[in-house]
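Structures given as C-alpha cells follow.
Bear in mind these aren't lab numbers, they're just calculated from the coordinates by the rules spelled out. Keep in mind the model is a prediction, meaning the values are calculated, not measured. Cβ atoms are built from the backbone, for glycine too; each structure is taken alone.
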Structure P
Amino acid sequence: MDLLERLNAEAADFRPDATESQLWRQLQWLDRLELALPGVDGDASTSPQVRRLQSLRMRVESSHRTLYARLRADLRQGAGIERLSSLLGAHVPDAGGAGSDEEEGFDALDELMAGILQLPPPGAPSVRLEANMVAYQPTPARHVLDLLRRCALGTQDVLVDLGAGLGHVPLLAALCSPARSCGIEIEPAYVRSARAVADELGLDRVSFLCQDVCEADLSVGTVFYLYTPFRGELLAQVLERLHHEAATRRVRICAFGPCALALQPLSWLQAEGEVRPSRITVFEAAG
C-alpha cells in the first residue's frame, strides 16, 4: 500500500463534524497529507485517489474551523479554559512527526493554537533591527507548554516574554495557567496583533508593552522568557538588568535556542537539568 492509499484508509472513519476526540488524529493526518501532495496538488490530471484526498482535506479543515469557532466563543464567555486544558491533555504526539521536545519545528499543537488565536496579519515591520537584535521566530507551542508545566506557574507569578513578537508565549500562558503574563516587544505591528487577540478572547491576565526591553519596567516579573531575541553586548545588558531584579526577589529565567548556552556560565544562575538549545532551559537566579 503506497502513501496515498494509506492516507485514504486512515481517513475512512473521519466524521464530517470534527470532534475533540478525533482532532489530533486529523491534524496529524493533514500534516502527512501536506507532505504527500506537493508533487501532484493542483495538477488537472491528478488521479481520482488524489482528488478524493483533496476533497477530504477541505472537509476536515472546514470542520476544524467550526470547532475553533466554538472554542473561541467559549473562551470569550470565560468557559473555555478547562475545555482547552482537556483538549491539550489528550494530545499524543505523532510518532512519525516532528513533535519532540528536542526539535524546533512546528506540529499539530501549533495548528490548534493558530486556529484558536487567529492572530491578525501584522503587516511589514516598521522598526529596523539594530545590531545584536535577532529576527523574530515564534516558539513552537509544545515548548511553551513544556515551560508552563515545569515552572508550575501560580496566581502570584508574572511571566514576562522579552522580545515577545506576536505574543504566542504570553497568550498561551494566559490560556493555560493561572499566572499573569506580559509581552515586551519593540515592533508596534506585532504588539497591535497580540493585543487584538487578547481583546477578542477576553484575556484580561495578559498585557503587551511596545517598548525597548532595555528601558522597560521589569519589576513585576517572576519568570522571564527569552527565545534568543538578542546576542552579544545587548544580551549582556539585558541579563545585567535581570541580575539586578534577582537581587530583590525570587526570579527564574527560561531560555530557548543559542542564548541558553550564553546563560550557562553565569555564576548567578543555576540551570535545572542539562542545558540544551533544543529545549527550553529553566534557570534559577541566585540573587
Structure Q
Amino acid sequence: MTSGLRLPPRRVGVAVKPSSPEAVELGRGLLAELARRGIVGIADAESAPSLGVTLGPTRAQLGREVDLIFVLGGDGTFLSVARGCPATTPVAGVNLGTLGFLTEHAPAATFALLDDVVEGKLAIEERSRLRVRVEGPEDGREFLVLNDVVVTKAALARILTICLDVEGELLSRYRADGLILATPTGSTAYNLSAGGPIVHPRLDAMLITPICPHTLTNRPLAVPDHLQVRVWTEPGEAKVYVTLDGQTGFPLTPEMRIAVGPKGEPLSLVRLAGASFFAILHHKLKWGEREG
C-alpha cells in the first residue's frame, strides 16, 4: 500500500461514462451507498449531470480533492481520471467497457469492493507514468502519461520521418506512419495493436514501437524508464500530431521537441485481491483457449 493513502476514506470520487446507462445507474447506487455509510461522495463535473448531483471538480482535478476514486466505465474513462491523479489517491476501475485492462473489477463486485475500502483491505499496485515535457516555442508544458505517447501523421499525409534520441544520442530516423512511446501498463493498448511487445506492468521500462515502419530493420525496442528520449520531426514534414493517453494532444512542429521520461509520479491502482497479470492476459486475450 502506498504511503500517504487515507483509508478508510472520508471523501470518495465517482466518475462514470455518461453515455453508458449501466454506468450511470451503478454510479447513482454507489453515491447512495456512500451517503448511507457517512462517506462524502463527489462526482466530477462531467459525470454529475447524468448522475443528477451537484457539479464537482473537473476530472483532472478530482484526484486532488478526494481520498479514493471509483471509475465506472471503460479504460478510456479510467485514463481521463488518471491524467491528473496524484499517487496518494488510489483509483478503482469497474469495467463497463470492452477489454478493461485498467478497469478490471466486475460491476457486480462494486459494493463488495466498497466493503474492502471501508475495512482498509485494498490491494494497491503502483503503476509507472512517463513524464512528458514540451521543449521549444511552447516550452514548459508538462504531462503525466499512464499508457502512451503517440506521434502520428494527419489524415492522408505521407509517411513521416520521426527522429528519436536516447539521452542525447541519436537512435533512429524512423520512416513510418507514426511512433508509440508506451509504459508497461500501456503495452496492451495501441502498442499491442502496432506489433509491440506485452510487458509486465512491474517492469521498469519504456517501449518504443514504430507504427507501420517503411524499413524492416526498425523494430520495437524496450529501454530503461529512468532514461529520457526526445522525439522531433524534420522540416518539411506534413502535419504531425502528438496524442497523450488517447485523451489530449497538440500539433508537433519542426521547432518542437517532445521529451519523454524519466518516469514521474506513479498511479495507485486498486487491484483485485490475488489478481495475476498472466490470468488477465489469458482471460482478456483468450490465450490458450481451444478454437471452435
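Observations
- Distance in nm of label points 7 Å out along Cα→Cβ at positions 28 and 124 derived as 4.2 - corresponding label from P, Q: P
- Entry that produces 14 once relative contact order in percent (Cα under 8 Å, 6 or more apart) is calculated, selected from P, Q: P
- A value of -14000 for helix-only ellipticity at 222 nm (-39500 (n - 2.57) for each DSSP H run of 4 or more, over all residues; to 500), calculated from one of P, Q, originates in structure P.
- If FRET efficiency 1/(1 + (r/R0)^6) of positions 196 and 228 (r between Cβ atoms, R0 = 30 Å, to 0.05) is computed and equals 0.70, the structure in P, Q: P
- For volume of the Cα convex hull per residue in Å³ computed as 152, the structure of P, Q it came from: Q
- Read-out semi-axes √(5λ) of the Cα gyration tensor in Å, for residues 92-235 alone, computed value 22, 18, 17, structure in P, Q: P
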